[in-house]
Each structure stands twice: as C-alpha cells, then as structure tokens.
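Just below sit the structures, each encoded as structure tokens.
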Structure I
Amino acid sequence: MIEKTVRMSLLFDFYGQLLTPRQQEFFALYYDDDLSLGEIASQYGVSRQAVYDILKRSSQALEELESKLRLVERFQRQHAALSQAVAELDAAIAELGAVEGAAGVVERLARARALLSEVEAAGLEA
C-alpha cells in the first residue's frame with residue numbers, strides 16, 4: 001500500500017495539474033492528508049462511492065499520462081544515474097586521497113561531486 005501511495009504521489013506531482021480541480025482536491029486529501037473515503041465524503045456531502053470513483057478515475061488518468069509521456073520513469077532513471085555518479089566520485093576520491101601528489105585531482109573530483117549533488121538535490125525539489 002505504501003508503494004502505491006508513493007507512486008500515486010509522484011504521478012500527482014508530475015501530472016496533477018492536468019486533473020480537474022475536484023479530482024485534485026480529493027486526490028490531495030486522500031493521498032497527502034491521509035483522509036479516509038468516508039471523511040472526504042462527509043466533508044463534501046457526497047457518498048463514499050462517489051469519492052472512490054473520482055479517485056479511481058484520477059489514478060487511471062495519471063497512469064495513462066505516465067504510460068504515454070514517461071516523465072516519472074525518466075526522472076527516476078536520471079536520479080539513479082546521478083546517485084551512481086556521486087557514489088563513483090566518492091570511491092575515486094577515497095582511492096586518490098591516499099596517493100601522494102594527487103591532492104589537486106582529489107580537490108577537482110570533490111568539486112565535481114558537489115556539483116552533481118546540487119543537481120541531484122534540485123531535481124528532487126522540482
């Protein structure tokens with residue numbers, strides 16, 4: 001269930017603005033605020049089934065958008081590649097740290113690592 005919630009939240013972050021305002025409200029209440037179907041239904045004066053149907057249509061719309069555009073998939077691949085690049089730089093810095101006369105190279109690698117970390121952090125915030 002947690003994996004589905006994380007996936008839905010990620011899809012909503014990328015494509016949520018393409019849903020109707022009501023779908024956006026219900027989706028945010030259910031997935032972000034963790035309200036139950038009954039709580040949302042009573043808050044809006046509709047049935048639990050109506051809330052369920054709106055959430056189901058919203059989820060289907062988000063999944064359909066992802067199947068066509070693949071933005072989340074691309075984001076996850078890029079994030080994984082950046083994380084791997086940072087790990088490789090960390091390993092290179094550690095290995096070269098013990099080599100005499102390699103201080104300049106280590107410093108340049110450390111700067112490159114810092115830049116990659118900034119790019120990675122900026123991608124997660126977007």
Structure II
Amino acid sequence: MANVDSKVLAPIKEELTPFFRGLTIRKKYGKGRGKPVIGYAFAWKAERKDAEDVQVSKTERLKTAKFNIEHNGELSDKEKWRAIDKIKGLKLGTTEAEHNKQEQAKREEQIRADERKKTLEELRKGWH
C-alpha cells in the first residue's frame with residue numbers, strides 16, 4: 001500500500017487540490033485479517049451556488065487555486081510547493097527554493113538584530 005500512497009495518492013492530491021477546495025482522501029478499511037483497504041473516499045467542500053464560473057479571469061483562477069493549496073491541511077509543505085509550481089507552470093522546486101531563501105534572509109536579519117543589541121548593551125555598560 002505504500003506504493004499506492006506515494007505513486008498514486010500523493011500526485012492526485014497535488015494535481016487536484018487547486019481545483020477542489022478542502023480535498024481529502026481517506027482510506028476505507030474492511031473487516032478481516034490485516035484490516036485490508038477496500039476503497040478510498042474523496043471529499044471536498046462544495047462550491048457556492050451563486051459562483052460565476054464563466055467570466056472568471058486567469059488571475060482569479062490562479063488566486064483561487066493557490067488559496068485551495070495553501071489551506072489544505074492534508075498536504076505537506078513540500079507537496080504544497082510542488083502543487084504551486086505546477087499551477088504556475090514553473091520548474092518543480094522553484095517555490096521551495098524561494099521559501100528557503102526567504103527563511104534564510106529572516107534568520108540572517110535576526111542574527112544581525114541580535115548582534116546590534118549586544119553591541120548596544122556593551123556600549124551602554126562602557127559609559128557607566
């Protein structure tokens with residue numbers, strides 16, 4: 001079953017999450033020895049009745065798809081980044097690299113701020 005999870009279900013989650021808000025895939029287990037998987041249940045949140053589907057711009061569709069991906073608790077961060085790359089048409093790994101670069105910049109800024117505080121404390125101690 002591990003192959004089904006990684007080879008089938010993971011790509012399904014990545015590819016369908018932009019189109020279905022709150023997409024979840026649950027395994028249905030049977031009775032008997034080893035508790036076998038007898039099926040899968042796909043669930044998602046229903047679309048509003050008054051939603052206009054015809055006159056939606058490409059940017060609006062992209063925004064909705066990105067929102068659906070980011071707010072799906074079933075996907076890991078890595079799966080979310082891959083799904084975002086797919087809907088934007090980017091090379092896989094681009095969003096992850098961007099995210100890592102931003103995290104690195106935040107860490108460096110925090111280190112600089114800590115060093116400034118330390119230097120100011122040393123200067124204040126020197127005056128007294």
Kindly point out which one of I, II the value -17000 was derived from, the read-out being helix-only ellipticity at 222 nm (-39500 (n - 2.57) for each DSSP H run of 4 or more, over all residues; to 500). II
Read-out distance in nm of label points 7 Å out along Cα→Cβ at positions 36 and 116, computed value 6.5, structure in I, II: II
Work out the source of 3.1 here, i.e. which of I, II gives that when distance in nm of label points 7 Å out along Cα→Cβ at positions 68 and 84 is computed. I
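Quick note: the coordinates plus some simple rules give every number you see, no bench work behind them. All of these numbers come straight from a predicted model, not from anything done at the bench. Cβ atoms are built from the backbone, for glycine too; each structure is taken alone.
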